[in-house]
Structure formats: structure tokens, C-alpha cells
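K.L.:
Each structure below appears as C-alpha cells.
Derivation of every value follows stated rules applied to the coordinates shown; laboratory data play no part. Here the structure is a predicted model, which means the values were calculated and not measured. Cβ atoms are built from the backbone, for glycine too; each structure is taken alone.
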Structure I
Amino acid sequence: MPPLAMPRNPPEDPIKSHPTRAEQLDILADLVADRAGAGDHVLDLGIGTGYVAGLILDRAPGIDLTGIDLKAESLDAARTALAGRVKSLDLVEGNLENLGDLAVPEGPYRAIYTVLTFHDLPDEAKAAVIRWSAERLAPGGALLILDRIRLHRPALFPLQVALWNRIERVYGSAMRSAPDFDSYLADMGERNRPARFEDYFEWLEDAGLAPGCLHLHGNIALFAGMRAPAGG
């Protein structure tokens, strides 16, 4: 894989240039750019400071981008980082747990994506956001979700620890670790609520989307839900 292209005037790197996460973001950016061309609408759920949006704009500079985030200061940083790099930029301060209050264009969107945002939401909100997104996808459009998945089988946890140890040995740092399953569960809290792998398939199918997992490394997965093309 060629080195990951870094966005011009990049905001702080939220993945600390971790190679395994960089590969997943590189894949996601290519997939969005493949679905959306000049003049197409794209929606970022949890845009943060604009890091991932910058990767996508390097590949699809002519898109119309809407970004939602909970924090006004993050949106200010994204506005600065993405200035002059996008055909149309609409940044919306809002909470994905209150979808009825989001003042966003109805779309339709050729691609909707979210990166490391869903684990902040309770499961009922995750499912609601997926349904809400499916309603706004253009025919043939894609919903892409990159996030942590919940480890819920104690017997398999030693294998996850071994994988974390390998990541640290090969790349010099690990994104997350825990010595045992009880410690892993203790780390779960109000703002760390990943869903199970199989939950995403159920939610995507319930929303009328064709589900799939496009990339999995450790406990970070890239899920996709495709809306049927017109006449399909």
C-alpha cells in the first residue's frame, strides 16, 4: 500500500499516524471518493476537526460536504482546515442523539460516513442514526461506519490481547489494551459504548441497506450499508 496522503494544512492527527488505523482511513477515503464525484452531496457524522474530511477532499475535491459535530470548537477547527478545499461546506453543531433537531440538508447523499463516533452513542441511538442515514442516501449510495466493536466473548479475549501486543511490538504503540477481560469491561463507561459486530449487520438490514464488513483489524471494523440503485 502506498503511504497515506496527508491532508494539506492538517488538523491534529486523531489516530497519531498509527499505521493500522491509517490503512483503514485510507480505504474509507477511497470508498467515499469512489461513490461521490463533483457536485455530489456527502455527509460526515462527527466531523471533528476535519481530519478525515481532508483525506476525502484530496481524492474528491468537487463534492458538497456537510459535517455534523457536537462541539463548536471542533467545527471552528474544521472550517479553518477545510477552507478553500471544498465546493460547498456546511457545518452543523448538533447531537446525533437528537436527530430531530439537526438542521442539515435533506440530501440525497451519495455517501454518509462516520469515524470513531458511534461508540459514544447508546445502542438505540446508533440504530436510529443508521435508519436516519438510510432515509437520506441516494439510490446506490453508501453508509460507511468505522468504529470499535465490543468484545463480548471472554474465552476469545486472550487472542485480542496477543493482537494488541503484536501491534505494539511491530508499530511501537497500541491504540488500546487491557490485561484481562474484566479490566476491559471496567474501561467501558458513559462515553465508551461500542456495539457488537453482529449488531451492525442487524441495524443495517433493518434500515433496508445491504450490510457488509469491508475491513476488520483487531476490534476496529469498517462496516458498509448500500442502498439499492434506482430500479434495483
Structure II
Amino acid sequence: MIKIQRLTKVYAKGKTALHDVTLTIAPGVHGLLGPNGAGKTTLMRILATLLPPTSGSVEVFGYDLVLDKQAIRALLGYLPQEFGFYPQLTAAECLDYLAILSNIQSAKERARRIQLVLERVNLWDVQGEKVGTFSGGMKQRLGIAQLLLHDPRIIIVDEPTSGLDPHERVSFRRLIRELFESQRDRIVIISTHIVEDLTHLTPAIAVINKGKVLFSGTPEQLKEHTGRITASIEDGYLALLEER
């Protein structure tokens, strides 16, 4: 599991992005919910070993986040909020390049894994088409395919439906559910500011705002905990209305 103890991140000029965050994340699917600027991406980047914490500790399957970065990276699949593929390459070529970077040396094994992950995200039929012609939803699915290439034990997906149109958003949520809902032997963390991204998907949710964890538990417990955490009817964005 992942054990986060009193994690704090302070950027230059004194901006505190995370303050004294403590969470325990067991195998299964977990949601991290909060508005834009809440500190979600900072936490995801720290867990992905891309950003050092200012203080506190993180233990990932027994490895120390600061001391054992390479061991953690070998277990990790990460889809950031903003990512890019070479538009002139085909989907299969992009994944082949990324598989080489993941140290999958055998061309035969790379081809096997590429077909497997593209079939899982429903892109095998377009594996020979250039990524530059893909829609936003197709690129997000290709992003999921790349993080599955080396069969990671920890999967981090940051704001997966941001920028998608309503139809693509629904389709992508369905894919996430099909891929990860039954996961019991790995940790899947989905960070979002859109309540519907986590509805009926994650059995565990943490709510974060202004760098602090406001809640951690099940969706049912969240409903009991406060009736003042609601979704905007107009756009589905999270509105955190704290009790005064």
C-alpha cells in the first residue's frame, strides 16, 4: 500500500501546495476529488517521483519515495493531465518507442504488449493511423495504453476527462470502469475535479482543497459526512462549500 505521512510541499516564494497530508491508500481504485488548484496534481507528481516533497514521508509498497525512486518508477504507470505524443507517428509506433524507453528490449515482446494494450483500450483497429489525426478521447485512450505497457502495480491518472467533450467524457469513464473497477492487486488513483468521473467507480474517495485533506472514506460516508460538497449543475465541476 501507499502510506503518506504529514506530507507538505512548499514552492518558491512560499506558496504551500500541500499541507500536512496524511493518507493510506490500499490496493484497489481510489478517487482524489477537489477543485482546480486544490493540490491534486502536486500530490500526483510527488507520488510519481517527479517532484520532491518539502517535508513528510511517503512509503510505496515498502519503498521510501525519496530514497528508492527507481524501484518505485518500475512499479508505476502515470498519465499526467497534460501529455503529448509525436503526431507524425502511428499509435503502434508511439507505443513501440515508449516500450523501448520502458526497457522492453525484445521486438517480439513489444509487439505482443502493444497489441494487448491497444485491444484493451479499443484502438487496435486504428493502430496504423497517425496520432495527429486522433480525437481528444482517442488520445486519452492511447495514454491509458502507454501506462499499461509494463503492467504496473501502481496506476496514477490525473484529470483524465479534462478537455473532452461530453460524449468523449462518458465514453472514457466507461473505459476506465471496464479496465480498473475489478482491480484488487494494484493501486489505481484517479484525480479529478469532476464528481461524475468517480461516481459508481471508486469505492474510496479523498477530498482535497487548498492543500488539505477534508475527507477520506467511502462515497457513502462522504454523503453522510457533509451535504455541502456538491456538483455544479451547469458544468459538473466540483464546488466545495465548506461549513462556516
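K.L.:
Starting from the value 0.40: which structure in I, II was FRET efficiency 1/(1 + (r/R0)^6) of positions 98 and 194 (r between Cβ atoms, R0 = 25 Å, to 0.05) calculated from? Mind dumping the intermediate values first?
P.N.:
Values: I: 0.75; II: 0.40.
This value belongs to structure II.
K.L.:
Where is distance in nm of label points 7 Å out along Cα→Cβ at positions 50 and 122 largest, in which of I, II?
P.N.:
Working: I: 3.4; II: 2.7.
Largest value of distance in nm of label points 7 Å out along Cα→Cβ at positions 50 and 122: I.
K.L.:
Where is relative contact order in percent (Cα under 8 Å, 6 or more apart) largest, in which of I, II? Show your work: numbers first, answer last.
P.N.:
Details: I: 18; II: 28.
When relative contact order in percent (Cα under 8 Å, 6 or more apart) is computed for each of I, II, structure II gives the biggest number.
K.L.:
Quick check for you: by mean count of other Cβ atoms within 10 Å over residues 90-97, which of I, II is greatest? Mind dumping the intermediate values first?
P.N.:
Details: I: 16.1; II: 20.1.
Greatest value across I, II: structure II.
K.L.:
Can you say which of I, II returns 4.3 when mean projected area of the Cα convex hull in nm², for residues 130-185 alone is computed?
P.N.:
Working: I: 6.0; II: 4.3.
Here the read-out was taken from II.
K.L.:
For the read-out helix-only ellipticity at 222 nm (-39500 (n - 2.57) for each DSSP H run of 4 or more, over all residues; to 500), a value of -11000 was computed from one structure; give its label from I, II.
P.N.:
On the way: I: -11000; II: -9000.
The correct label is I.
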